[in-house]
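What follows draws every value from the coordinates through simple rules; no lab data is involved. As the structure is a prediction and not an experimental result, all values here were calculated from the model. Cβ atoms are built from the backbone, for glycine too; each structure is taken alone.
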Structure P
Amino acid sequence: MSDIIREIEAEQLKETVDDFNVGDTVKVYGKIKEGNRERIQVFEGVVLKRQGGSNRETFTVRKTSNGIGVEKTWPLHSPNVEKIEIVRRGKVRRAKLNYLRSRVGKRAKVKELVR
């Protein structure tokens, strides 16, 4: 990659990024525009995956709402992500938790990491 692209990408990075991993339960505070108003909506769920690098890095969070699985993917360095709050740490042994999509109820839980 050329130096010009690296400089542009470096400007877009956030100064502080919350330290979370796959399997953690997080609250994502996302900005939502409704007409001319802007508000913050909280999305709480389990982090299924993190992918990419630099300013292109994204993460996917999954929750069940009224018995239906809902997934959202956000860019990590997006200005629309206000903050990411870690609710609990998960103990997992893989990088992507796609198997959780087919699980329901207690089987869809991730064990908590005890430190």
Structure Q
Amino acid sequence: MRKKNYKGRCEKRSLSKCTEICRTFDVIQYAYADILQNDRNITEIRCNVPLDSSELGEYTTDFVCVKADGGLMVRECVNRNYLTKPMTVKLLDLSKIYWLQHGVTDWGIVTNEE
């Protein structure tokens, strides 16, 4: 999860399952985009999808994917060191609640190895 107009380092690349240019902002996002690209159960990948109504400001979800069965899967990429920080927890909760309200039950967090 990132601010909508995040100004950090960005890598742009084309993925066959992504209709737009996929923008990744860290190693976790970059690596997970490769995993999604190679997953046969994923038919479409959307990167950095805006959350419409956020009480904390304008934020985006890292990955929203369409599965082969037509369902949606949402993943947020977070560095393991930030999982205990109050703001990170608040943002992840916000994302989870937002997607549950939109009928998405396959929501998860992707972290780096330790």
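Details
- Taking distance in nm of label points 7 Å out along Cα→Cβ at positions 9 and 73 as the measure, the highest value among P, Q is held by Q.
- Which of P, Q yields 24 [relative contact order in percent (Cα under 8 Å, 6 or more apart), calculated]: Q
- Which entry (P, Q) yields the derived value -2500 for helix-only ellipticity at 222 nm (-39500 (n - 2.57) for each DSSP H run of 4 or more, over all residues; to 500): P
- Origin of the value 0.99, where Rg/Rh (Cα atoms, Kirkwood Rh), for residues 41-104 alone was derived from one of P, Q: Q
- Structure (P, Q) behind the derived value 35, 32, 29 of Cα extents along the principal axes in Å: Q
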